[in-house]
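Input: structures, listed below.
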Structure I
Amino acid sequence: MGDKLRKLMDRYCSTMEVVLAILTGLILLFATVTYVLSACGLIPPRQTAEDFTAFLNDIFALVVGIEFIQMLLRPSVDNVIEVLVFLVTRHMILSHNSALDILGCVISILLLYAFHFFIHYLKTRYAELSRSIDKDSSHIGSLDEK
């Protein structure tokens, strides 16, 4: 029962990611066409940058929520790093910060990916360490544990 529910939730999250990506692409295409037509003077301006920023804020919130659900379904270093990268990216894109704040966000993303690379390097270099980590953490996230 637990595995079926986990697979169903995973399929739902994957479908929602695709739907949100398509929706974001369509909205971006519509915003681009509207901007070009209004710049040419063919139509009056209909939306502002604040509207698009609010839309991106909502989409990022949904994406972070979906990634968080996937992290709970399949806890691993990769999923945790992915959620953290989305959170930092959301903050970097939607917040109107100074250049120093943006630099801090970029450095934190680089550190997260460096850590990701280091963990995978250790797993491939030291196979017995990888088996030990996988064996010790196999119970994490189990729906059947009490």
Structure II
Amino acid sequence: MTVGAMHAERSSDFGGGDIAKMTAGVAEEYAALCRRGEFDEAMAQLFSPDHVRVEPTDVTGPPTEVHGLEAIEEHSRGFAQKYKVHGIDIADPLVGGDQFAVRFLIDAAIKRTRKRVTIRKVELCTVRDGRIVQSEVYYNAS
């Protein structure tokens, strides 16, 4: 099967071209809320209650699956306990079908050591029925 055929088959499962428009709207809203620092609001408004997140427990650790909005919020609080964020740059989302990706550059310091780091994060999100149902997070810290 060609890539084009796979995309057409996948898109037809979610309503054709309309899914890309809906995904783009969700992606833009997600990026806008994150740019304003409203991460909790972004999760509350846009994440499905049964959201699945695949993310390392620490930016250098192996990925784990976190299920449900409450568990994801707890994981985010853990990040905030470990790092002091000095600034974030968020790129425009890239949209394809029912998915979008957003690149974050995070200027932070590890609270325990005060060592300054740049965290590069890419988040790949899947959208269904106007909500983000899954996100996969990839990090590179230096």
Check: One of I, II was used to compute percent of Cα pairs over 21 Å apart, and the answer was 61. Which one was it?
Finding: I
Notebook entry, point to check: Hey, helix-only ellipticity at 222 nm (-39500 (n - 2.57) for each DSSP H run of 4 or more, over all residues; to 500) derived from one of I, II reads -11500; which structure?
Noted result: II
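Throughout, read-outs are computed from the coordinates displayed, never taken from laboratory work. As the structure is a prediction and not an experimental result, all values here were calculated from the model.
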